[in-house]
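In the part that follows, the structures are each spelled out as structure tokens.
Bear in mind that the values in this text are calculations on the coordinates, not laboratory data. Only a predicted model underlies this, so the values are computations on that prediction, with no experimental measurement involved. Cβ atoms are built from the backbone, for glycine too; each structure is taken alone.
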Structure 1
Amino acid sequence: MILKYLALASLVILYSLMFVGGYISAAGLGLTCPEWPLCPNGIMPDDEYFIEWVHRTVAATTGVFILATTIGAWINKDAGRKIKFTSAFASALVVTQITLGAIVIDTKLHAVLVAIHLGIGILLFAMVLLTVLFAFRLGKPVLHTNA
């Protein structure tokens with residue numbers, strides 16, 4: 001039961017992350033916080049770094065939720081191969097995204113890396129969406145037809 005809501009929370013947080021990331025990219029704010037993982041002044045940045053700091057904080061939260069969803073799927077005895085695969089793939093992608101995000105900052109927004117970051121983000125969203133759909137089907141009887 002909790003797996004459903006954990007997966008759904010992961011999807012909502014991920015969507016929020018993509019929204020904020022899109023805003024940062026469109027507004028040209030990608031290097032407002034030129035250091036990674038923290039902005040200048042440590043954990044609580046100045047106003048000039050706030051948007052990028054929000055993006056990084058939401059990214060970290062998203063990572064925790066997606067990893068927790070994967071753990072939940074693997075320890076749930078009712079979970080099938082599909083949800084285990086999509087959640088594990090999502091966890092691998094979220095780790096890849098966070099690493100790639102750091103590289104994008106380090107390479108001063110190299111265009112190819114920014115495009116790859118976006119592409120992996122879309123694939124990550126698809127995997128989390130599938131995980132949510134599979135989680136909401138857990139415990140429901142499967143109808144078989146005799147053909």
Structure 2
Amino acid sequence: MEDLLIAFINTLDLSLKQQQRDARDRAGSERLTLSQLQYIDAIYSLGTPKVSALAKHLSVTRASASIAINRLTALGYVLKTPSSTDGRVCEVRLTAPALRLAAAKGKALKAYTTKLESALSPREARQFRAIMAKIVKRFEQPEV
């Protein structure tokens with residue numbers, strides 16, 4: 001099982017990264033790293049998070065998140081604004097180019113999902129979704 005699991009994870013990881021690179025390139029964002037794409041995805045999913053919330057979501061330090069946000073701001077993908085509730089704290093939001101990129105990645109992910117499901121029968125696809133949900137739920141539980 002271990003060899004098959006490694007092959008499965010590697011196959012999915014490499015093909016998903018290629019899909020992300022292709023989406024990035026189609027959106028004209030070739031200069032972004034995969035890490036920067038992860039930040040954009042996280043901001044997109046969180047809305048207008050504070051830097052500390054973004055850091056927590058990505059499991060990185062606040063300092064690391066701040067550095068990444070500053071780089072994305074310099075590249076024109078993120079705007080930092082003072083929080084409306086606490087002016088000492090910054091919120092981040094995506095610019096129009098970042099939103100276009102997020103939409104392109106969403107479209108690529110949908111195509112990726114379709115390709116993955118095309119390898120399965122409808123019954124197998126339902127079973128696979130149930131198994132994935134079970135695994136995700138288990139990994140989200142804290143270790144005891």
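Matching task: 23 is the computed value of relative contact order in percent (Cα under 8 Å, 6 or more apart). Pick the structure from 1, 2. The read-out comes from structure 2.
Suppose you compute mean projected area of the Cα convex hull in nm², for residues 32-103 alone for every structure in 1, 2: which one lands on 5.1? Spell out each step's value before the answer.
Working: 1: 5.1; 2: 4.4.
Corresponding structure: 1.
Taking distance in nm of label points 7 Å out along Cα→Cβ at positions 8 and 128 as the criterion, the top structure among 1, 2 is 1, with the largest value.
Check the numbers for Cα Rg over 2.2 N^0.38 Å, for residues 96-135 alone across 1, 2 and tell me which is largest. Max of Cα Rg over 2.2 N^0.38 Å, for residues 96-135 alone: 2.
Quick check on the output: 34, 15, 12 is semi-axes √(5λ) of the Cα gyration tensor in Å, derived from one of 1, 2. Which one produced it?
Details: 1: 34, 15, 12; 2: 32, 20, 14.
Derived from the structure labelled 1.
A value of 0.15 was derived for FRET efficiency 1/(1 + (r/R0)^6) of positions 56 and 80 (r between Cβ atoms, R0 = 25 Å, to 0.05); which structure in 1, 2 was it taken from? It must be structure 1, since only it matches.
Match the computed value -25500 of helix-only ellipticity at 222 nm (-39500 (n - 2.57) for each DSSP H run of 4 or more, over all residues; to 500) to one of the structures 1, 2, and report its label.
Values: 1: -25500; 2: -23500.
It was calculated from structure 1.
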